[in-house]
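Chemist: In the part that follows, the structures are each spelled out as structure tokens.
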Structure P
Amino acid sequence: MGLAGAELVVGSDGRARPPWAATDPLLRDYYDTEWGLPVTDERGVFERLSLEAFQAGLSWRTILARRPGFRAAFADFEVDAVAAFDESDVARLLADERIIRQRRKIEATVRNARAAAAMRDTGGLAAFVWSFRPSTWDAPLALHDIPTQTAESRALADGLRAQGFSFVGPTTMFALMEAIGIVDTHLPGAHRPVAAGEALGPR
């Protein structure tokens with residue numbers, strides 16, 4: 001089976017997945033249908049950047065379970081709508097039990113929306129994030145090959161901070177790069193959605 005195969009978990013459907021996506025139905029569905037697929041639109045990138053920021057210090061499962069609530073509370077992550085939020089919206093969000101009620105993260109999401117709107121004249125948020133795609137990428141052969149951050153994720157974090165973003169540390173940005181298909185960290189033998197890995201071409 002090989003090292004990577006030994007690190008994967010084969011489900012009742014015969015599909016091999018990494019341990020984090022192997023048993024919980026919510027995480028398994030996310031892995032099977034979304035994680036690693038290219039996301040290149042402004043709303044999609046802003047949503048995932050925002051959710052990754054809320055995830056800091058928490059489990060991704062916690063965020064994913066609240067995703068419908070986040071979408072409802074944050075106007076489906078439409079950048080202009082969130083950028084227009086004021087202090088009354090912050091107060092509303094702090095009282096919304098469907099989301100993570102952390103003032104600094106809520107206020108950062110509003111500021112980040114304003115920063116994203118301001119980037120449109122220079123290509124926009126999605127193009128900026130994707131500009132940090134590595135020119136080459138060695139697909140991991142085992143779990144220990146997968147980094148928590150890279151030179152590109154550190155540069156992306158610095159670049160976003162320079163644009164006025166917050167809660168965009170290099171580890172959070174590497175998780176974003178994995179989630180939206182900028183880098184491919186699927187292990188050999190793992191189930192992958194049809195389009196996964198297309199962002200950087202075939203292995």
Structure Q
Amino acid sequence: MAAHRVLTLPNLISFVRVLGVPLFLWLVLGPEADVLALVVLMLSGVTDFLDGWLARRLDQTSELGELLDPIADRLYILAVVVGLAMRDIIPWWVALCLPLRDLLLWGLVPLLRTRGYSALPVHFLGKAATFNLLYAFPLLLLGDGDGTVATLAQVFGWAFALWGIGLYWWAGVLYAWQVRTLLVTTERRTHA
């Protein structure tokens with residue numbers, strides 16, 4: 001069970017990870033320092049693993065940490081798709097379809113709260129989708145150039161992106177179905 005802790009090492013790492021989002025956007029859109037932007041994305045991936053591992057290892061899980069981690073994931077995905085779309089590395093339909101899925105799920109939160117839930121547990125399909133997307137976009141950024149490495153990065157990047165988008169939406173549909181099931185099978189909670 002998550003504690004009401006705020007000042008923990010995993011939460012600090014998650015907070016620093018969130019601070020990397022505007023840095024990434026500035027690197028991609030300002031000086032177009034793609035190598036440094038890739039480094040920021042790689043560090044984000046390492047810290048994404050590290051904060052969860054440390055939280056479990058040090059017994060420092062917290063409600064804040066359970067919120068910060070998926071928020072950081074979504075912010076990075078949003079920042080990357082906006083940055084890459086603004087640079088014409090990916091089409092705008094990609095940049096729009098991912099946040100639309102998140103908006104759909106955020107719209108379900110008030111329904112969950114009527115049954116005493118604030119969120120649903122993350123399932124493997126959602127993690128697989130995020131994994132694919134977090135590999136796709138750095139590869140697509142690396143593929144914005146000429147040569148064999150850029151061509152290979154673009155091919156693999158689009159493979160990860162298309163699988164990731166499909167899995168992301170499939171996971172979204174499954175989450176929506178879980179909410180529907182909860183609404184049907186769980187009594188409404190009233191506030192005292």
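Chemist: So if we calculate distance in nm of label points 7 Å out along Cα→Cβ at positions 112 and 136 for every structure here (P, Q), which label has the highest result?
Modeler: P
Chemist: Out of P, Q, choose the structure whose coordinates give helix-only ellipticity at 222 nm (-39500 (n - 2.57) for each DSSP H run of 4 or more, over all residues; to 500) equal to -14000 when calculated.
Modeler: Considering all the candidates, the number was obtained from P.
Chemist: I would also like to ask the following. Comparing relative contact order in percent (Cα under 8 Å, 6 or more apart) across structures P, Q, which is largest? Display every interim value, and only then the final one.
Modeler: Details: P: 31; Q: 22.
Comparing P, Q, the top value of relative contact order in percent (Cα under 8 Å, 6 or more apart) belongs to P.
None of the figures in this text is laboratory data; all of them are computed from the coordinates on show. Computed from a predicted model, the values in this text were never measured in an experiment. Cβ atoms are built from the backbone, for glycine too; each structure is taken alone.
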